[in-house]
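Right after this note come the structures.
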Structure I
Amino acid sequence: MSTIDPMMFGRRVRHHRKALDMTLDDLGEKVGKPAPYLSLLENGKKEPKLGLINELSIALGVDATDLLSAEAPSPRAALEVAIEKAQRDQAYRDLGLPYLKPSTKMPDVALQHVVRLYGELRGRDAASPFTRDEARAANAQLRAEMTAKGNYFADIERIAADAVDAIGYSGQGAMSKGDLNALSAHFGFRVIRTAEVPASVRSVTDMRNGKIFVHGRDNFDSKESRSVILQTLGHFALDHPDPLDFGEFLRQRVEANYFAGAVLVPERTAVPFMQAAKAERNLSVEDLKDRFFVSYEMAGHRFTNLATKHLGLGTHFLRSDDQGIIWKAYSNNGVPFPKNSAGAIEGQRLCREWGTRQAFASDARYTIHYQYTDTSAGTYWCATFVEAVRAPVSAVTVGAKFEDAKWFRGWHTERRSVSNCPDGECCRQVSEVMAERWNGHAWPSVRPNSHVLAAMPVETIPGVDMVEIYEFLARQESEAYD
């Protein structure tokens, strides 16, 4: 019965009742229901039971399928339904207007005006993108909150621990496919891998039928597939509502990613492993990666989640592409990341002297590039791994202050650079000699980049075509019943 539109059903009942010149009391006597109840039914505030649908169809002399039709019984009824649905929308409620009852005395043309104006309002809101500056400001605020917490979310750690306890997962080594399926079932879902998942998403969840659709193995390897499924489950484990804006979407994504990491690299087993490594002055993100069979990026995330809380180490984490554009970044050790006027880090370009960029030309490009970098805020040590299998190719760095480098594998590296960015002479400033020779005599043809060309998305969930998603779910549901 969940496919019935209560509002449209009610309008069709009212239409047929009035066509018979029947009052609510008259109809109530025939179906054994009081007039107030039928009034709520006709106004779409009650969903009918199957038995009542049959009784109403007999009393009104129509087929049950007629009452269940999704079409309005008249142009007037269509306008009334549109008005009611509009007033339930958050965009309409935000206007602070009193409830408008589409009474019989209100002419059709007035209803047409309201419906059209509401449509224009929704169109205007959809066409108003969340600007880049607003997005970066929201990101900067979230990063500041993460820094204040040492990038450690105790509530999410507890929820993740409770979830793995519920399925009896020990947290030792890699999470198996059976454990993953058990955890999905714990939250009421079954994982289905299919090549038909829309390219704009990493997963689609059918909450009605309890299914999570992910790309097949041709698109996702086992590590990536586990992360995607757990990030999806994270939204349900953390009771995330539909995001109302980009800032909330961003926060939910960070929290869901944190949940996935806390399941794949559980605190209760990872912390003793890291403490033992520190005691031996042999801390390594790579070892965490190998121990729990996760990506280097996920291992780096978990290291920074736990290092400050349990090891007393300030850290920084970042991922950038081969042009030095920062995609993700976090720090609580004072490292001078480049920032824009709003304080945002993502989207800024790293100094060429930093290890994350030096790694692309390093003789250790496909192992671990260790480096010390002298900056305006002090000297920092870092370990960088180039993930060549990603698209685009990216480098992931975890670093610490000079005085904390002694706890890490690779602390003895002789690689060292000096970065004056963003203070003093910058690697992005052309020398006077070069400028004098080439100014006005060079014309670069730029490589088109998605982060340059793409405007901030207009959707609440960025980059997702919801029509495509709904069509995909409809096909899957239809095939399941064939």
Structure II
Amino acid sequence: MAEPHELTALEQWQALQRGELGPAELTEHYLARIDAANPALGAFVTVTADAARARARLVEQRVPRTAPLWGLPFADKDLQLRAGVPARFGSRLMRDFVPAESDELVQAIDAAGGVSLGKTSTPEFGLPSYTESLAEPPARNPWNRELGAGGSSGGAAVAVAARLLPFAPGSDGGGSIRIPAAACGLVGLKPSRGRVPAASGIDKLGGLSVGGPLARTVADAALLLDAMITPRGGHPQHPFTLRAPGDDAPLLAAAVRGDGRFQLGVMTTSAWDGDYPIDLAPEARAALDLAVAEFAAMGHGLEETALTPDPGYAPAFRTIWQAGAASIPAETEEQLGLLEPLTRWLVGRGRALTARSLAEALSTLAAYERSFIAQLSRFDAVLTPALAMTPRPVGWYDREDGEANFAQQVRYTPFTSMVNVAGLPAIVLPVLQTEHGLPMGVQLIGRPGGEATLLALGAQLERRLLWQHRVPPEQG
């Protein structure tokens, strides 16, 4: 019989439902794997073993089996608050912070019957697209530990790729689910703005950051996303979701069926073109070409498309990124000194912004959202590379020069942030392994509320390429 971690999350849930596994047994299995592998990988910053065991017993005894995630282990990204568990936000500044209350997303996944095993690593305050905080060891890529995991949901991606968790929730404000999913060979889904009630993005600056799943398979991603949307099953509640009346079918159904023929755009332009030199690595091009060939073989319509250059995007997004750091709770010189150089630079820039410059940036990005959606509206989904380069080495980013660091992030991840600005759903799919065994992915961008289409397309591609059977060599 296969070991539990060799099964998909959906298969583990089915085994739990049949009584072949119990929540306590599954929790112990993953705690043992974390204990063995995490020191070399840096996926977890906090492991709550005793609380997880108690939670598993409670789920077994008191939570109805009809709960969408009954007995399945997960972990909270260390930007989320769980009552009584340290929330360090990847920062030395927050090393002693223990919240008294849990965030809504944490409560939602608990309500769905999940069992939290601890906290996954994130960069300082989730700001950069790599997970190499000075407060914790770097999150190392299970495919090659000399490489980084991406960010900011880097710890979650490492944990899922190394089979330390069946799946994990993440957050995505500029690519923070999709970037580490691509780097670690996973499926990562950024939902539409407003789709997940407890992490909708509507209350965030610019509406950028939303919650979503990282998983090994398309169906596993849908399983977790459904639970994030409707933690107790049933129907999503207006007005906190994009689903229209009569469209209450679980997204898992679209991921399992994987049917339909669609019109796809194929695009290698990004919102950053003209402001930064964007060079597509041969491996990124190869992944895109493979996905195009497979979709064509399945009978989908494909058409190359390109974005109209918009010189206002880059300065406006930089402004919002800097403004997002302004509220970090560092007021004294001592507190500022605990921040990493990049974060201090962002805080300084953010606090120097005027109300007028922030208002103008928000207006520019709102106009870009309308333009982006209009330009791509004739397609059911648009295919792009996931990343422009192969996974970056640990230590590759400039830690002192904020401008140089930002340029590096843009060059590596040019295809993600524009989707957050537009509020659209997008899924990353791990289509290719390079000759050196590294994962390379593609991204599908959907229409507003178009997660079901993305999941159907992903399922079709997964059935042909079978990426769920790839196992990274570095698991501890």
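FYI, it's all coordinate maths here, none of it is from the lab. Computed from a predicted model, the values in this text were never measured in an experiment.
Taking volume of the Cα convex hull per residue in Å³, for residues 224-319 alone from the coordinates of each of I, II, which one would give 107?
The value was obtained from structure I.
Taking relative contact order in percent (Cα under 8 Å, 6 or more apart) from the coordinates of each of I, II, which one would give 18?
Answer by label: II.
With percent of Cα pairs over 29 Å apart coming out at 62, pick the structure among I, II it was computed from.
I
Tell me which structure, out of I, II, gives -12000 once helix-only ellipticity at 222 nm (-39500 (n - 2.57) for each DSSP H run of 4 or more, over all residues; to 500) is calculated.
Label of the source structure: II.
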